[in-house]
Structure P
Amino acid sequence: MDSGGLWKLVDHAVAATADLEQRREWLSGRLALLPAGEIADFAVRLEEQRGRVDTWAHWQAATLICSGLCGMDSFFYFQAWLIGQGREVFSSVAASPDALADVPAVRRLAALGPVDEWSDEDWPEWEALYRVPDAAFEAVHAGGLDELLASRGQGRAFDVSPGGEDVGMEDPADIAWRIPRLWALFGTVPR
């Protein structure tokens, strides 16, 4: 499976489901129908795509949206949530973190107001996506997915390792300059 295959599955899941839990179940079910190697490929492609948004600039944007409550784990889960929005949204945000200002779910968060008024389901994170290939693999194959990946000389990351240019994570001037549309949505909201 190449990255196009991953995105075909994710985009079908987005179209066929109403929420992230249904999306997780849909993806797990579809992956379980594939040979072990294809499930492993999905896990590898998932990691590759996540890496595209593992930058300081994307972390700065996620931190702004989440009112500063975006540590390493939260950013890792934010990256999965972003993948779960589908290829078109993901690609635009991978190219420019400020494109998050166009994402309906992000605009909805801005309208909700301070993060202490958000429900658990409102948070832009999807930890469960990282368990999808494992669940599908274990449902139909003996052994573990990580063993298969290791036998192929592949692995997965389980935390962030941002690259790219350093940013001022807490510097309002830097944030407003780098992600002005997101700043307009979240920078002036009392938090």
Structure Q
Amino acid sequence: MPDANPAAMQFLLSRRSRPAKTLRAPAPDRAALMPILTAAARTPDHGKLEPWRFIVLQGAALQRLAVLTQARGRQLGLEETAIEKARTAFADSPLCVAVVSSPKPSDKVPPVEQVYSAGAVCLSLLNAALASGWGANWLTGWPAHDTTFQSQALGLNADETIAGFIHIGTETATPSDRPRPDLAGMTQWVDE
């Protein structure tokens, strides 16, 4: 029998993201955020390419992104509700870590596996923040998929994309749990 870590397993079985709109200051300072980022960077990384990077957004940077989100959303002709939802995600966030998928040239590791690694970083970052006692939420939305916004607002290169915006702060409300997947209906056991 392998060595178990019951506390870690209990955390994983009961973890729950906190809605970004319920997160307020304070957020982790640099000293508190570094172990969270360190844990996120321990994600499986087929080939040790580190095909991702972090952009930590706080204070005036988040307000700048809120303004840019509103302007870009209108430029795209999006509905005001979609624009406002994206704008307030930045404007009301106490701290946001943009996880950038940044694939590297490789003959051995296909780009899709590098993108999956960036997604795994998002989940690891989210879980590390929650395990550290902070409220956290992984969001994307249209700003995560608009290359013009990514370039203008965050300085991303043409081959980079946003894997996720991880909002971190102090939770002000604990949501009720939601229904979980029916494992029996989605799991196939193959013995032969």
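In this comparison of P, Q, the computed figure 1.2 for distance in nm of label points 7 Å out along Cα→Cβ at positions 3 and 163 is attributed to P. Hey, mean count of other Cβ atoms within 10 Å over residues 91-98 derived from one of P, Q reads 17.1; which structure? For mean count of other Cβ atoms within 10 Å over residues 91-98, the value 17.1 is produced by structure P. Can you spot which of P, Q the value -16500 was calculated from, given it is helix-only ellipticity at 222 nm (-39500 (n - 2.57) for each DSSP H run of 4 or more, over all residues; to 500)? This figure was derived from P.
Output the label of whichever structure in P, Q has the greatest value of mean count of other Cβ atoms within 10 Å over residues 115-122. Can you show the working numbers first?
On the way: P: 10.4; Q: 20.8.
Looking at the calculated values, the largest one is Q.
Check the numbers for mean count of other Cβ atoms within 10 Å over residues 59-66 across P, Q and tell me which is largest. Display every interim value, and only then the final one.
Numbers: P: 24.2; Q: 15.2.
Result for mean count of other Cβ atoms within 10 Å over residues 59-66 over P, Q: largest is P.
Read the figures in this text as sums done on the coordinates, not as results from a lab. Remember, predicted model here, so these are calculated numbers, not experimental data. Cβ atoms are built from the backbone, for glycine too; each structure is taken alone.
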